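Coordinate-derived values only; no laboratory data. All of these numbers come straight from a predicted model, not from anything done at the bench. Cβ atoms are built from the backbone, for glycine too; each structure is taken alone.
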Structure 1
Amino acid sequence: GPWYRDSAFYDPEVQFFASRGYAVLQVNMRGSTGYGKAFTKAAKGELAGRMHDDLIDALDWAIVEGYVDPDRVAIYGSSYGGYAALVGASFTPDRFAAAIDYAGVVDLRTLVAEMPSFLREALRNNWIAYAGNPDNDADNADMLSRSPVSRLDQISCPLLVIHG
């Protein structure tokens, strides 16, 4: 991710949580594919910004509709979703009682700068367009400000990190 979309197909992780009594909300925030180029491109420069706002807006909807107890909300995700979980726990710590990061990005700068050479041409250019260029001083500072590593001290909920 974030160039992916959740749909109404079987997902074993969703079923795992649902089978244990959890309400599961899968959010196709701006940047998700399948909704047109403008929707996908709306994510440029919005990691930990409007993309996170989309998640919070969806959470607020679920609370208003009575699907979730606002004091018992957890955030979970893998890959981009892991980054989103870390952003949730570090940028809006008052909203989550727990977080699970599964292979999420902690620092956008190192994600782009240390991308393996065989991936660089295809993926690095895409990540530079959406997240920024760590070789540019202004982008580098902005990328740090949108990275969970810059706010680890703000995390107040239990956090499980799965990586490897």
Structure 2
Amino acid sequence: PIKSESEFLKISMKLALDRAVLAKTHASTLGPKCRDTREKAAWEDCIKLYDFTVSNINGTMDPNVKCSKTDAQTWLSTALTNLDTCRNGFLELGVTDMVLPLMSNNVSNLICNTLAINKVPFNYTAPEKDGFPSWVKPGDRKLLQTSAPKDNAVVAKDGSGNFKTIKEAI
């Protein structure tokens, strides 16, 4: 029996990691099924993204790495983004037969569950200066405070602007 929430979180992370490793192994076999260079490039990107995903999840579990709950949330969110990027790379090419085998093992769902279990509340408020966060530079503050910034040039291919190309505008 699971005795604590932290133990449940570790089990959830381990399961997500195991499934990510399996998915990466399966994805590695799909290269020969790519029909052209664009599909091959999307497939290669997916392999790298799965490597990053496995590394991200590993980083949250490594006892030799100091990983706070906030760090874990960041790494798990990054892992989830990697998988979305992989999926979108194929969908943008109109390729769905490659995507389903890559995503059918529910790695994304497992990572989402782990994020929910980890549940880090966001309560940070940046110190303000003149109504802006401290990281906003003075020049940017001035720009943001102008009431109605005006465009210097409008580039529109259909001819509705001052220029039809960026090169003309420059």
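If semi-axes √(5λ) of the Cα gyration tensor in Å, for residues 112-151 alone computes to 19, 10, 8, which of 1, 2 did it come from?
Derived from the structure labelled 1.
Looking at distance in nm of label points 7 Å out along Cα→Cβ at positions 32 and 56, point out which structure of 1, 2 has the largest value.
2
With Rg/Rh (Cα atoms, Kirkwood Rh) derived from the coordinates and found to be 1.15, which of 1, 2 does the value describe?
Comparing all candidates, it corresponds to 2.
Name the one structure among 1, 2 that helix-only ellipticity at 222 nm (-39500 (n - 2.57) for each DSSP H run of 4 or more, over all residues; to 500) of -19500 was derived from.
The read-out was computed on structure 2.
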